[in-house]
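Given below, in the form of structure tokens, are the structures.
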Structure 1
Amino acid sequence: MNYLRILRVSVRALARNKLRSFLTTLGIIIGVGAVIAMVSIGEGAKTAVEERFQAMGTNLLFVSPGSRSVGGRHTGFGGWQSLKVEDALAIEQNCDAVLYASPIVNTRAQVVYANKNWNTSITGANEKFPLIRNWDVELGTFFDDSHVRSGAKVCILGSEVKKNLFEDEDPIGKVIRIKKIPFTVLGVMRSKGETGGWMSRDDMIIVPYTTALMRLVRQDYINSIDVKAVSANRTPEAKAQIEELLRIRHKIAPGAEDDFTVRNMTEMLESATETMKILTILLGSIAGISLLVGGIGIMNIMLVSVTERIREIGIRMSVGARERDILLQFLAEAVTLCLMGGLIGIIVGFIASRLISRFAGWRTVVSPDAIFLAFFFAAAVGIFFGFYPARKASKLDPIEALRYE
């Protein structure tokens with residue numbers, strides 16, 4: 001059996017109706033292109049999350065309030081304000097696997113400078129915040145321990161806030177107002193460059209946590225504690241020490257539920273990666289529906305083609321063509337349509353992902369796996385939806401086919 005000859009015959013048959021063949025493959029082109037573009041968005045988001053976590057360091061831990069059962073009702077994680085400033089100080093002093101710890105206070109506020117204003121997140125922390133988060137100051141200096149102890153009205157700007165309030169003006173030494181309270185700008189943090197649909201860490205202002213507690217939120221509890229372990233290898237040990245210490249400090253009985261949660265970067269990265277993986281599968285599945293629609297269109301056209309070429313099939317059978325030859329010819333036509341659409345769709349998907357990255361600002365990553373999957377899916381669609389019309393053509397009675405008008 002000459003497969004190359006069957007392929008040539010199939011291509012000539014498709015070329016006789018160029019417009020119809022193109023419109024038939026259009027569904028496959030759109031489907032493959034959509035799959036590649038959507039998967040590239042999911043992969044880009046996954047890569048961005050991984051890089052963000054790795055940039056903060058693998059020895060970073062977060063202590064946050066846990067849940068608490070009150071009258072038979074669970075408040076949910078973060079619903080019980082159980083953390084105090086003293087907890088953060090005790091962690092740093094008593095846990096030998098911990099290098100630094102910082103109380104964290106979070107709020108949002110409208111910030112005003114001259115005739116400009118900007119709504120941003122405010123983070124209260126201590127002077128070790130840049131060391132814990134591996135985040136350098138680009139302009140000026142970070143506040144020191146004396147500012148924290150005195151509750152000084154000083155602040156450090158994220159690069160996004162600096163751009164919106166000061167543009168090209170030097171902000172060092174200038175006074176801004178946070179909740180109508182004047183703060184002196186000491187420095188500007190280095191840009192993390194994490195935008196594109198994700199919350200940007202550049203869009204924030206850092207103040208001493210004592211100042212945040214006394215003047216901005218007026219509360220006696222903190223929202224969380226940032227902890228840096230001595231090394232990545234000692235991160236599990238640091239976590240265990242923190243949990244043991246806080247259970248003692250919070251007087252939690254053996255076997256009782258913790259009123260806090262300690263998570264390290266590895267756990268958070270795994271959770272975020274799993275979420276991004278589900279997002280990628282969801283986006284790819286939604287786009288894959290258009291491939292099925294394109295496959296149905298191919299089946300429809302191939303059935304029409306069989307009806308139009310009944311006499312041709314009869315003639316071929318009368319001169320010796322077997323059922324398998326007819327089956328392979330029509331199956332080859334369906335697969336050829338899908339593969340052509342798949343190749344064009346790969347190009348369209350690649351271009352679409354680049355356009356999305358450029359104009360929408362989203363990070364996209366076109367992986368070889370996505371290209372292979374989309375191309376394989378296109379071939380499978382051709383075989384699956386082309387088999388029935390091909391089999392119908394191969395089962396025609398030669399005599400009836402020759403008499404068909």
Structure 2
Amino acid sequence: MYDSNFLDDFRHPSTKILGSKTRRLEGKRVVLGITGSVAAFLAPQIARELIREGATVIPVISEAGLTMVGKDLMWWATGVEPITKVTGKLEHISMAGVMNKPVDLMLVAPCTTNTVAKLAAGIADTPVTLIASSLMGKGVKTQVLVVGHEDLFRSPAVQEAIEKLEERGVSFIRPVVEEGKAKVPPIDELVHHVLYQLTPKYFEGRRVVITGGPTKEFIDNVRFVTNGASGKSAIYLAQEAMLHGAEVSLVLGDIQTPVPSFLSPIRVKSTNEMRDTTLREIEKADNPVVILSAAMADFRPDKVRKGKTKSTDSFSIKLIPTEKLSDEVKKRRKGSILVVYKAEWGVTREELIRRAREKMEKTDADMAVANDLSVEGAGFGTDTNKVLFVRRDGKVREVTGLKSKIAYEIVTEIYRKFIRNNK
């Protein structure tokens with residue numbers, strides 16, 4: 001005989017990606033409100049990225065939203081049956097925590113200009129507006145991403161509605177305005193704004209200075225010596241520090257990796273430029289956290305040839321050592337927390353640890369992040385890495401995986417070992 005509860009014994013396939021990036025949202029419940037915008041086709045992707053950060057996502061879809069994205073699609077994406085109408089279960093009341101713990105956040109994305117006007121006026125005639133109004137009344141964090149044609153988005157009534165909601169504590173994610181439309185920003189940037197709302201601000205009041213990417217040392221006015229560093233680790237580190245409330249200075253060499261607009265990096269080219277810029281940023285705070293993840297050039301030509309050297313010319317280059325930024329940090333700011341990177345090639349684990357400790361001793365660093373560039377998936381330009389955290393107290397910890405995950409682990413390690421006990 002067929003057992004009607006047969007499928008209840010099986011986990012939804014969406015759980016395979018739960019926490020696959022980080023588990024920062026583990027145990028968090030996020031309500032995703034979807035309204036009648038063409039941009040609703042991005043809702044499954046938004047939901048799944050939040051799930052990859054560990055969240056449970058509860059879809060709520062308006063009647064107009066159902067014309068853009070199907071109920072079954074969102075059920076597939078989240079593993080949670082979407083709410084498409086309010087029933088005798090009183091979903092809007094239960095989510096606000098009247099009889100239980102409330103949800104952690106509601107994200108309305110995409111939100112039409114019609115919906116944002118209703119939210120400001122207290123009109124609750126769709127599942128999205130009713131549940132959002134109830135949650136706002138309970139004080140649950142609420143975020144909104146308004147999209148639509150630019151003329152509608154910039155209309156006085158819509159802008160007034162946004163201002164009213166901001167005064168009531170609603171957080172707005174800025175759309176990308178282009179081609180006459182207010183569009184959904186890159187999904188990773190959107191998720192960053194959600195994470196910011198739900199991440200403890202361990203670094204509030206701290207300046208974090210991060211270097212990343214390669215530096216260039218010019219041979220002539222056209223050619224230069226450099227390396228293949230992508231700057232990905234630095235970008236992820238900057239995002240992590242910002243999520244935890246830090247004031248971030250990101251000093252980046254010349255990289256091709258896309259950088260989220262909210263990071264506002266300081267761009268440099270040469271080793272001297274990176275050194276001088278970083279020291280200047282360090283001096284803006286008494287107790288900065290400094291993470292030197294850049295692959296700064298160890299050598300530079302002793303002189304730069306003028307113009308462009310002819311391709312038929314033969315010439316030799318004398319390389320001389322560059323000044324080490326890591327040697328100067330603690331001299332400039334004794335109260336700083338210094339994390340240095342140590343990259344080697346084809347060495348044993350023991351030798352890698354030994355060289356990392358040597359660098360820590362020389363620079364008075366608090367921690368070193370060491371890796372072997374010869375290991376597959378752990379070199380320049382990759383999305384993954386395999387590193388060792390080497391600390392002053394003799395402890396060594398190995399961390400592998402996505403660079404975004406490793407950045408999360410580095411920032412967490414800095415807080416646990418060097419900041420938490422000193423507050």
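Bear in mind that the values in this text are calculations on the coordinates, not laboratory data. Keep in mind the model is a prediction, meaning the values are calculated, not measured. Cβ atoms are built from the backbone, for glycine too; each structure is taken alone.
Of the structures labelled 1, 2, one was used to calculate distance in nm of label points 7 Å out along Cα→Cβ at positions 94 and 206, giving 2.7. Name it. It was calculated from structure 1. Match the computed value -9000 of helix-only ellipticity at 222 nm (-39500 (n - 2.57) for each DSSP H run of 4 or more, over all residues; to 500) to one of the structures 1, 2, and report its label. For helix-only ellipticity at 222 nm (-39500 (n - 2.57) for each DSSP H run of 4 or more, over all residues; to 500), the value -9000 is produced by structure 2.
Give the label, chosen from 1, 2, of the structure having the highest value of distance in nm of label points 7 Å out along Cα→Cβ at positions 158 and 318. Checked 1, 2; max of distance in nm of label points 7 Å out along Cα→Cβ at positions 158 and 318 sits with 1. Computed over structures 1, 2, relative contact order in percent (Cα under 8 Å, 6 or more apart) reaches its largest value in 1.
To test your reading of the models, identify which of 1, 2 gives 1.49 for Cα Rg over 2.2 N^0.38 Å when calculated. Walk me through the intermediate numbers first.
Numbers: 1: 1.49; 2: 1.15.
Attributed to the structure labelled 1.
To which of 1, 2 does the computed value 0.00 (FRET efficiency 1/(1 + (r/R0)^6) of positions 214 and 294 (r between Cβ atoms, R0 = 30 Å, to 0.05)) belong?
Details: 1: 0.00; 2: 1.00.
The read-out was computed on structure 1.
The greatest value of distance in nm of label points 7 Å out along Cα→Cβ at positions 134 and 278 among structures 1, 2 is that of 2.
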